[in-house]
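Structures incoming, each one as structure tokens.
Bear in mind these aren't lab numbers, they're just calculated from the coordinates by the rules spelled out. Because the structure is predicted, anything quoted here is derived from the model rather than measured.
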Structure P
Amino acid sequence: MDQSSIPNHLAIIVDGNRRWARKRNMPAFMGHKHGFERMENVIEYAVNLGVSYISLFVFSTENFNRDDKEIDYLMDLFCKNFSKLGLKMKKENIKAVFSGRRDGLVPYVIDAMDYLSSETQDCTASTVNFCLNYGGKAEIVDACKEIAVEVNNKALLIEDINETIFTRYLYTDLPPIDLLIRTSGEVRISNFMLWQLAYSEMYFIDVLFPDFDENCFNEALSAYQCRSRRFGGDSHK
């Protein structure tokens, strides 16, 4: 692996937890439990490789259409693990941020999110962006609404709006995504970080997320490093 060509911003669509559990005749919540444990390992491995930004799609706005018991378990899982991650991420100098709408989330989950963000706000080694109650279209719409308010209040001029300014109104002002990984074999982006994915490389792997180990990670990075990123230009120039 070429250590000089590690993606600056890595995004992962965390997918396949429930299927992982079903394959083992386990209840769905066991898949989510093992998935969260795997996610901690992935974060640690990516940071050690030198990835500066990691965005993780952990719960979409559409996931609220699932069974109430599963949603309740996921909210409890988020609350418990975000609270636990506070000291660990702070010790490892990893900053945590969140993308998504807070409306619809139960107060104890919001409290755990705020705790994790507060504990790690001064960390500088890497940034982990947890996308929870997140939708890419919703993010763009919400950014447009904020810009409209600023223009209406004469705090922003229409002629000053450009791509750089627009990015500042997204849920989190992060650099463009270099590499997107989706586990589970599904080949779609599912309304994830549509603005930030404009020129990203994409890697789809037929492995359920709880089984996404270091070997799988290395395969994804090797594939990324073999690609020529042209950003609409000519690779021969």
Structure Q
Amino acid sequence: MPGETLVDTAHLLVVDDDARLRSLLQRFLAEQGFRVTVAADAAAARAALTSVAFDLVVLDVMMPGESGLELVESLRREGNDVPVLMLTARGGPDDRVAGFELGADDYLGKPFDPRELALRIRTILRRVTPPPPQLLPAAPVQLGMRWFDAERSELRGPDGTVRLTGGEASLLAALARRAGEVLSREDIATALGTPEAGERAVDVQVTRLRRKIEPDPREPRFLHTIRHRGYVLRPGP
């Protein structure tokens, strides 16, 4: 329909071994306007991901056989950057950080309100969908021999395109828009649409991004930590 965007019509993959919850989520999310495919375990999810380019995966952590954490880690290792929202009955800070470290984009503890799930899904989709060109930086940002193009969410260099996850691209875009300015962890979390994630989760995302943009992540040239204040991106050759 005219005016519809990815946020309104995304194709979701819901992976959970609880048949009742799968059915409830499939029905509710379909009522929200999403296309929904369901899978009972990691093996079924892999089969679906092989044949369909999903816009987002809702993934249960605790499943028999391969867990949700193991699945998302494997997907990221294979270069699959589909956004992942993880569901878990274990919602402690360490569990959430473990998910972010392995490549998840957001985390929601069980039990949850389905309306909050839909809201978080839309937040992630807005974050990974490039905004209209007029809202983007006028020029790419130089990071050594590479350039970050916010319009395409691409980091390119002599060795080709560096694959960025949706979260990494959003983080780099937020920093690039305010290059040279120190952003607090709270500012960054808000820019990413995850203010509830906490400071440690932001640190994890920064660590992951440094592995993609820094010649030596242990000695950053571009993405600097400012003690007690936050982070700053300093582009340059």
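Here are the numbers:
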item	result
For -12000 (helix-only ellipticity at 222 nm (-39500 (n - 2.57) for each DSSP H run of 4 or more, over all residues; to 500), calculated) the corresponding structure among P, Q	Q
Which entry (P, Q) yields the derived value 18.2, 59 for Rg and Dmax of the Cα atoms in Å	P
Winner on Rg/Rh (Cα atoms, Kirkwood Rh), for residues 59-154 alone once structures P, Q are ranked, highest first	Q
Relative contact order in percent (Cα under 8 Å, 6 or more apart) from the coordinates reads 14; which among P, Q	Q
